[in-house]
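Below you'll find the structures, each written out as C-alpha cells.
Read-outs: derived from the displayed coordinates by stated rules, not from any lab. None of the values given here were measured: they were computed from a predicted structure. Cβ atoms are built from the backbone, for glycine too; each structure is taken alone.
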Structure I
Amino acid sequence: MATVDKIRSQLIDKILAIKNRDFLEALDKLIASSISSSDLLELSAERKEMLEMSDDDIESGRLISQEAMNKRNLERLNGQ
C-alpha cells in the first residue's frame, strides 16, 4: 500500500498536468469542501514559539545555506 506522501506526490503530478480550467476549479471546490476544521493541525505553544524564533532569525539575517549546513554536519559526524 502506498504511503500518504507517495499518494500526495502522485496527485500533485497529475494535477500539474491538467490544463482544463473548469476541471481545476471544480477540483479546488471539492478539496476545499472536504477540509474540515478537525483536519487542521493545532500547534502547541512550543511549536508556535519555535516558528516565531525562525521568523526572527530570517528577518535578522541569521541564515545558513544548505551546502554550509551539510558541510557542518559532515564535520561533526566525522569528529572534526
Structure II
Amino acid sequence: MSVAEVKTMRLSELQKGVRAVIKEHDQTDFKLTLMEMGCIPGEPVWIEMIAPMGDPMAIQIAGYYLSIRKQDADNIWVTVNS
C-alpha cells in the first residue's frame, strides 16, 4: 500500500481541472473577502477556466463559480493529492 504524496502550492499555480483543497491564506487585506466568498480552509477547489491572457481565472468552489484575479489567487495555498 502506498501513501499518496501531498503537494502544497499556490492556487495560481494549479493546473486547470486539477482538484485541490484550500489549506490557508497569506495575511492580506483581501483575506476576509476571500473567506466571505467561500475560500475557506478545507474547501475543495479547482480551476474551471482561465482567460486567454491568463488573468482572471474562474474557480469552482462551494458549489459556484468565482472569478478571481491571479494576483489574489497567489495568496491562497492549496494541497493536492498525487
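-2500 is what came out when helix-only ellipticity at 222 nm (-39500 (n - 2.57) for each DSSP H run of 4 or more, over all residues; to 500) was calculated for one structure; which of I, II is it? Intermediate results must be reported in sequence, preceding the final value.
Details: I: -22000; II: -2500.
The read-out comes from structure II.
Taking mean count of other Cβ atoms within 10 Å over residues 8-15 as the criterion, which structure among I, II has the greatest value?
Numbers: I: 10.9; II: 16.2.
Answer by largest value of mean count of other Cβ atoms within 10 Å over residues 8-15: II.
Given 1.72 as the derived value for Cα Rg over 2.2 N^0.38 Å, which of the supplied structures I, II does it correspond to?
I
Who wins on distance in nm of label points 7 Å out along Cα→Cβ at positions 16 and 32 among I, II, i.e. which is largest?
II
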